[in-house]
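Novice: Read through the structures below before going on.
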Structure I
């Protein structure tokens with residue numbers, strides 16, 4: 001077991017975590033970053049990224065995260081592979097155990113940037129075609145499906161918003177809805193029904209996906225378990241999950257205050273949590289935008305907040 005100490009511990013290695021690493025390193029806080037179960041975060045499952053500033057020709061998600069890490073490392077960020085298993089928030093410095101005690105780190109401040117995991121249907125085919133037609137972010141990947149048919153799974157406001165967004169790009173949008181109604185607001189429902197490119201498939205579930213190398217379609221069943229049950233295929237090049245995200249906060253064991261959706265609550269105009277010296281950045285504290293560029297911005301803010309906290313509490 002190794003024992004380490006730092007002025008700032010960063011938990012998570014997506015855009016928020018690495019940006020926080022860049023700023024805290026330049027502030028001479030000698031930060032340590034724990035890269036987590038998925039080093040690089042959700043972007044490592046994305047093929048092409050074309051909406052992040054500074055990459056005029058686009059970049060793959062894994063390459064962009066390699067660039068983030070390289071820049072942070074150049075300024076002195078120490079990265080440790082592993083997962084945080086427990087944190088003692090009773091007093092500062094906070095004692096953080098990594099991988100069940102493989103490392104114990106004393107941290108004066110902590111930035112939580114563990115992100116949020118998209119919810120999937122649980123089909124084996126989802127992982128097979130992930131980044132090859134399957135996506136959980138229409139605003140990230142919809143551009144690649146211009147004038148091509150796509151499907152959106154879900155019936156809430158997010159699903160409706162993504163279907164409307166995709167309708168501006170795709171040739172056809174199917175909405176696959178398990179229930180016989182949309183859960184979205186009346187306004188969003190009306191926008192969906194008024195859009196000629198969107199076809200809503202009520203009482204319908206996805207059984208499987210198919211395609212040779214890339215996604216080519218989905219095998220669906222309607223009215224499952226009734227005398228009107230019907231199996232059929234739709235030809236789609238894109239399959240977008242819009243059934244929510246799960247913030248990665250289980251390791252906090254309820255110590256940090258969360259909102260009703262499970263996202264970390266932060267103070268107004270700040271990244272500060274309810275625990276002094278503990279800050280949150282990126283998708284783990286952002287149920288609204290969930291974009292790489294906004295996560296990076298929050299990582300910057302969290303780093304500046306941590307630096308200011310240390311100055312005021314030295």
Structure II
């Protein structure tokens with residue numbers, strides 16, 4: 001019987017991590033601490049690297065919860081509930097996320113068919129950059145249903161926005177409700193029209209806290225968020241802790257069937273006039289992956305920026321499909 005004929009029962013307590021670089025190993029460490037899983041398989045083109053990471057993380061198990069962590073092969077991912085893909089070339093200080101596209105699409109052209117031919121029934125969580133393009137690539141190459149192919153999208157960008165707003169307003173970041181949408185990258189959009197602090201409109205809350213230069217402040221915060229990754233890469237050559245916690249949060253939402261609203265990368269089907277491109281938009285996420293997108297308030301300018309973001313990504317897709 002071939003892999004394509006066999007369907008193996010999903011083990012809800014098992015996760016697979018493909019790619020053991022900075023992001024993969026930090027994500028594996030974060031997932032070990034989370035207690036969500038009892039089994040984690042690490043896969044890397046450099047098998048010895050995967051073995052080393054598995055050993056290193058395993059040595060912390062006596063301080064956490066018991067689980068099995070090991071280096072494996074694609075044969076070990078068949079029953080994983082979530083397959084996290086962080087494999088890819090690193091973003092260099094002078095590169096945009098989109099500069100990575102050609103290198104990482106080639107890597108995905110090697111990885112995704114290995115997953116597809118094993119008839120995996122779990123959810124594919126794409127983290128590698130540029131995440132929107134690579135989520136589109138994974139969706140097309142895998143043949144998986146759209147709800148089962150999720151990009152980490154702007155989950156981290158949104159967390160950065162909430163953090164910056166919380167610092168600006170001296171309020172708990174968990175009380176901040178705001179999204180970064182569109183591309184995870186230079187054309188991302190801060191959706192100020194729908195932002196609020198526990199239901200209070202953002203400009204009203206700002207004035208409550210003594211801030212009146214709304215346009216200047218929102219523009220500065222949005223730029224800080226957009227440039228966060230570049231600033232971190234300039235200072236320490238890579239970003240991995242923030243995205244590792246974002247990966248843990250997405251996995252948590254899926255495994256616990258929380259039906260939380262997260263701005264994950266998913267295929268667009270006519271929303272705001274956008275078709276056949278993957279963008280980050282708020283969606284309800286649960287045990288089956290993406291349940292449905294959540295329409296949020298966007299003004300005309302934000303909608304136009306979203307369409308421009310989609311156009312940028314579409315042009316890149318068309319270029320790599322030539």
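Every read-out reported here was derived from the displayed coordinates using simple, explicitly stated rules and does not represent laboratory data. Small disclaimer: the values here were computed from a predicted structure and weren't measured. Cβ atoms are built from the backbone, for glycine too; each structure is taken alone.
Novice: One of I, II was used to compute distance in nm of label points 7 Å out along Cα→Cβ at positions 37 and 229, and the result was 2.2. Which label is that?
Specialist: Source structure for this number: II.
Novice: Of the structures labelled I, II, one was used to calculate mean projected area of the Cα convex hull in nm², for residues 117-180 alone, giving 5.3. Name it. Kindly include the intermediate steps, with their values, before the conclusion.
Specialist: Values: I: 4.5; II: 5.3.
Computing mean projected area of the Cα convex hull in nm², for residues 117-180 alone on every structure in I, II gives 5.3 only for II.
Novice: Still on this model: One of I, II was used to calculate P(r) over Cα pairs in 5 Å bins from 0, in percent, for residues 77-212 alone, giving 2, 10, 17, 17, 13, 12, 11, 9, 6, 3, 1, 0; which? Intermediate values should be presented prior to the final figure.
Specialist: Values: I: 2, 8, 15, 16, 13, 8, 6, 8, 10, 8, 4, 1; II: 2, 10, 17, 17, 13, 12, 11, 9, 6, 3, 1, 0.
Working through the options, I get structure II.
Novice: One of I, II was used to compute helix-only ellipticity at 222 nm (-39500 (n - 2.57) for each DSSP H run of 4 or more, over all residues; to 500), and the answer was -13500. Which one was it? Could you put the intermediate results ahead of the total?
Specialist: Values: I: -7500; II: -13500.
Going label by label, the one that fits is II.
Novice: Which structure, out of I, II, was distance in nm of label points 7 Å out along Cα→Cβ at positions 13 and 237 calculated from, if the result is 3.9? Don't skip to the end; give the middle numbers.
Specialist: Numbers: I: 3.4; II: 3.9.
Among I, II, the structure yielding 3.9 for distance in nm of label points 7 Å out along Cα→Cβ at positions 13 and 237 is II.
Novice: Matching task: 6, 27, 34, 23, 8, 1, 0 is the computed value of P(r) over Cα pairs in 10 Å bins from 0, in percent. Pick the structure from I, II.
Specialist: Details: I: 6, 26, 29, 21, 13, 5, 0, 0; II: 6, 27, 34, 23, 8, 1, 0.
Considering all the candidates, the number was obtained from II.
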